[in-house]
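Read through the structures below before going on.
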Structure I
Amino acid sequence: MAVDLRYIVAVIKINNELERIGDLGANVAERAAQLAQTEPIVVPAKLLLMAERVESMLQRALDALVRSDPTLARLVLAADDEVDELYPELIDEMKAEIRRHLDRLDALVLLFAVARYLERLADHTTNIAEDVLYMAEGEITRHQTPAAIFSLESHQFDS
């Protein structure tokens, strides 16, 4: 019975996260449409890498949900650290690009927004992974250190 209740609570929370993800995805699409109206600009490689990581995280989080797989959920949490590291590096690169090419300010501001949306998408995806861990194991992982979440003493990765 506890498992069923955790499942219901997790699905309700995940539904909210998916709604936020959809909103952010729509925002990214709007910025892409606006970028199409500006002078062509080279999209920074780190932005593309960030987008790939976020897409992979979301796929894994949804797979973890469908399979009730805590190992996949933990992989999502680990991947968020990489996105969190990429974000400030990307922002610094784009600020330098603005300084060099003030004439491209409008397009670069749109890319700033996309970077922020991707970072938030990763955060919402991480929330889904945390909810999957709660659903599967009854463990609340929010606000825990990565070492506690990945502790081999409390989790079996062999299953």
Structure II
Amino acid sequence: MNRKDEEEFEKLIARLRDDPRTQEMKKYIQHGAVTTYDHCMDVARMAFVLNRRLRVGAAEEDVVAAGFLHDYYLYDWHVHGDRLHGYHHPKIAAENAARDFGLSPDAAKAIESHMWPLTLFHAPSSRVAWVVTLADKICSAKETLFKRSAG
């Protein structure tokens, strides 16, 4: 990102990034050695960049909020005991995010649909949802392939 983009991203992410509730995501591992917090920050940043570079035209505040809160489920999915976590967590994250941060309907729906095509009947239905879903796939692949834990 150029300096102007970085400054605009920082303005959009600051409220969520600094909130003690989102800081809880630092306690949980998402992929490899990457925390849920870091993964969500990467997705928010990637979604912001994709939205601008591809000229998607989605509302930037919603893109950043949905990108950052898309995995706001607040538990360690590796030990939670839910073998179907991939199917269940989008709804949990959307409910938690809406409760704690008062999301727009577009942002909430983007969170609910970010696991598509795994969640076949919850396909992205807005520009926000499509850009967040794509950003999540890109970041997840990168984390899974290149940031494995040493252990």
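Of note:
- If semi-axes √(5λ) of the Cα gyration tensor in Å is computed and equals 21, 18, 16, the structure in I, II: II
- Which entry (I, II) yields the derived value 0.25 for FRET efficiency 1/(1 + (r/R0)^6) of positions 20 and 116 (r between Cβ atoms, R0 = 25 Å, to 0.05): II
- Parent structure of the calculated result -28000, given that helix-only ellipticity at 222 nm (-39500 (n - 2.57) for each DSSP H run of 4 or more, over all residues; to 500) is the read-out and I, II the choices: I
- Winner on distance in nm of label points 7 Å out along Cα→Cβ at positions 60 and 76 once structures I, II are ranked, highest first: II
- Comparison across structures I, II (criterion: relative contact order in percent (Cα under 8 Å, 6 or more apart)) gives the highest value for I.
- When distance in nm of label points 7 Å out along Cα→Cβ at positions 28 and 140 is computed for each of I, II, the one that comes out at 1.4 is II.
- Which of I, II leads on FRET efficiency 1/(1 + (r/R0)^6) of positions 4 and 44 (r between Cβ atoms, R0 = 25 Å, to 0.05), largest value: II
Since every read-out is calculated from the coordinates, none of them should be taken as a lab result. Quick caveat: nothing in here was measured; it's all calculated off a predicted structure. Cβ atoms are built from the backbone, for glycine too; each structure is taken alone.
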